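Bear in mind these aren't lab numbers, they're just calculated from the coordinates by the rules spelled out. Nothing here was measured: the structure is a model prediction, and the numbers come from that model. Cβ atoms are built from the backbone, for glycine too; each structure is taken alone.
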Structure P
Amino acid sequence: MQDLETVGSALLTLGLVAVAVALSFFQKLDLERDLGIAVVRSFVQLTAIGYVIDYVFGLESLPTVAALLAGMVLFAAWTSARRAKGVPRAFPVAAGAIGVAAVATLAILLLLQIVPATARYLIPLGGMVIGNSMNTASLTLTRIRDDVAEQRLKVEAALALGATSRQAATPILRTALRNAMIPLLDSTKTTGIIFLPGAMVGMIIAGADPLEAVRLQIVVLYMLLGSVSIAAILVGLLSYRSFFTRRHQLRTTALGE
């Protein structure tokens, strides 16, 4: 009975999506297809991962957990690389940055004994780290790509005056990293006033003590802030080099020419 109620609630919330589709249609935003694909994919993917996680929980095998998280990293890197078309070596850059951020974050949590080494903790926390790092990697890559193309003359002028590729790209890197971090920084700053995070809300709805939910959410917030910062900085440092040759010349092929 409870499962039927859950399915019914999910179907009722589709009414909100229908409103969004209608608004997109009447305003000619051309978002109807994307909204439909998002609904279908999210349902299929969440249902599938639910069965996978339930199976992994039953195994209680750390190698299986590691394999699942590695698969999530690769899919996240592929998604970021698709967003960052035109950026040379976008996939390995994103995979390396997201992977390092995930491993470093989870390793610290385990070494400090903040969470136990079980699938019940590692999979959801790892998913949070990987998902947020993916978003930041996508924003960083696309911003660097767009700014290098837009500021090509400035970059070439700096190189002509003797600047290294790092020196010429530094202003672009700073802007890209700051903009990529803004969403998480803003949500962290306004947590508890405007923004109530999902982990905390989920625990409270499930009947957990609010103070216990707050303590867990603080751990999650700081975990994400650290991991996303690591991913953004690594993506920036690794990706800008692909726009330049070893002789510190700007690659025109990387700008679509």
Structure Q
Amino acid sequence: MKKLENKTALITGGAGSIGKATAALFIEEGAKVLLVDLDKEALKKTTDELGNKNVSWCAADVTNTEDVIRYANEAKNALGSIDIFFNNAGIEGVVKPVTEYPEDVFDKVMAVNVKGVWLGNKYIVPLMANGGSIIMSSSVAGLSGTPNVSAYVASKHAIIGLMRNLTYEVAERKIRVNTINPSPVDSRMMRSLEDGFAPGQGKEAKKGFEQTIPLGRYAKPEEIAKAVLFLASDDSQFITGTTQVIDGGMST
């Protein structure tokens, strides 16, 4: 039997590399999926590439309450009750020391990465099926400090706080709540950060990051998706309130 047979799943950041890889795996394992992202064209492209009748999409700004209510209503209409909420949307910001970090960029990162996650929880939890699973995307940057990315680091620490709080609030309904905390993933976001840390020398920056990972490479989006699948499935029935680190040993 497939791991997510007859399950429903909502994925924010659905047009990104991890969102798309997770959607593909969820569909393969029997779930019906709704993708949410800001970029309508990227959502259309992602849905077309997934090529399955069990995936649909809704373009929405996760920082905007009206948009979040709208995607919650779309999810209710498309999926009924929600078994799995992968609260995954996030942005990286820029690479600057605190003294030079633009305030507007800081505000935007916190809005997407923290308020967007909080709003998602606020409006999706009432639609969740008892015994469901909520997975929020944090990072190894949520477990320790990294210079020159203050907004990103702060936001990813905050997500762990949101997870720990919500764990208690939904436990009576047997809903599990966990974060995933990946190391660098081979994706557009890391290309942006590599160039930020070493302008014009992104490949060298990547080599430097890889040297901090005992397994010697970045994670693949599909590897992160497998961890999300585990947390979404009944294989993790007694796992809640945890930070699931997927980092090739980086945080060791």
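Out of P, Q, choose the structure whose coordinates give Cα extents along the principal axes in Å equal to 47, 38, 37 when calculated. It traces back to Q. Computing distance in nm of label points 7 Å out along Cα→Cβ at positions 115 and 171 across structures P, Q gives 4.1 for structure P.
When relative contact order in percent (Cα under 8 Å, 6 or more apart) is calculated for each of P, Q, the greatest value falls to P. Of the structures labelled P, Q, one was used to calculate helix-only ellipticity at 222 nm (-39500 (n - 2.57) for each DSSP H run of 4 or more, over all residues; to 500), giving -27500. Name it. Derived from the structure labelled P.
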